[in-house]
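Please find the structures below.
Values quoted throughout were computed directly from the atomic coordinates according to the rules given, and no laboratory measurement underlies them. This is a predicted model, so every value here is computed, not measured. Cβ atoms are built from the backbone, for glycine too; each structure is taken alone.
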Structure P
């Protein structure tokens, strides 16, 4: 489940996938900001089923792509050899980036998004926002503060932000505490001990902007 912000694998990742955002607030926000229903949507690094399934359930026509398919394999963002491009210009109406990419949007990434999107196309970047229970498992991270500043990598690059107040919701308090201990050890045990309900608050930012005019 590598397009989630949590470094979990196997059964732990499956358990989180079932608990994450049962209220479907994240896909609801993507529909509001896109929209995505009935539209061609590219999903960058959506290598797990979680985001791709949520987009498809919302009526999007989803194609998952990798970072190489966005700008080419050159880490400097120079693109593919001889000017080749992996995807055609104007390939989609919406580009959704799920957590692991665009952590500090580079000019090459923004240029690739502009090329891939049709006029009026929407770029939606999902990242953690913090100020919640989940952030207590990780400690300081740039996405919990500087990324949402006016001079940060997103708002300073023409993005706006919408914050989604979602949850990790489990079936019981015992299950919640067991998951936290199995996934996060002592930090999870400390957080679980203070919970009174079987859920953790989880705030997500969707940084969004348009390219061109429709």
Structure Q
């Protein structure tokens, strides 16, 4: 059973997510054991559902800034703006998925996300996401390091940010092929396109 199905039949702590969230998280979470960080747990309902549906061997860490959440089982309470608290709470755990249901859209927990992992922000601040997109296009750092962002996917009430290894050289527009009956190769070259020769023995590692 996926998160969406389990959420819709949940009978524990009250939780509330957008319907889009229910669809998207199942795409972002596979069938293998993972480590997940939840930011913002309300009554703990979502945490209960994730602990129910994730494969054996998975880890769910939940944090919240509200003092009232201290009464919830297994929830760490503190400020994401407090770097020492974040470091002490998360320690050396690297997460496959971070879900921010409070819409903070800040980079405090980004260093604890694995390369290839997903940072999901629900009820995001549109200005913050636009700021991030502008930084990626213009190679500028903002609340996330632009060179570590592979892509940002927009959905209603939700964004999914995928992490990559930082690149020393920007991505290229790559030219391949020989025939040009409509657009000559120099047109692509003028736009910055380059031919790249890749040895066949290295292709399997790309």
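Given structures P, Q, which gives the highest value for FRET efficiency 1/(1 + (r/R0)^6) of positions 89 and 129 (r between Cβ atoms, R0 = 35 Å, to 0.05)? If we compare FRET efficiency 1/(1 + (r/R0)^6) of positions 89 and 129 (r between Cβ atoms, R0 = 35 Å, to 0.05) over P, Q, the biggest value is for Q. Tell me which structure, out of P, Q, gives -7000 once helix-only ellipticity at 222 nm (-39500 (n - 2.57) for each DSSP H run of 4 or more, over all residues; to 500) is calculated. Only structure Q yields this read-out.
Can you spot which of P, Q the value 23 was calculated from, given it is relative contact order in percent (Cα under 8 Å, 6 or more apart)? Answer by label: P.
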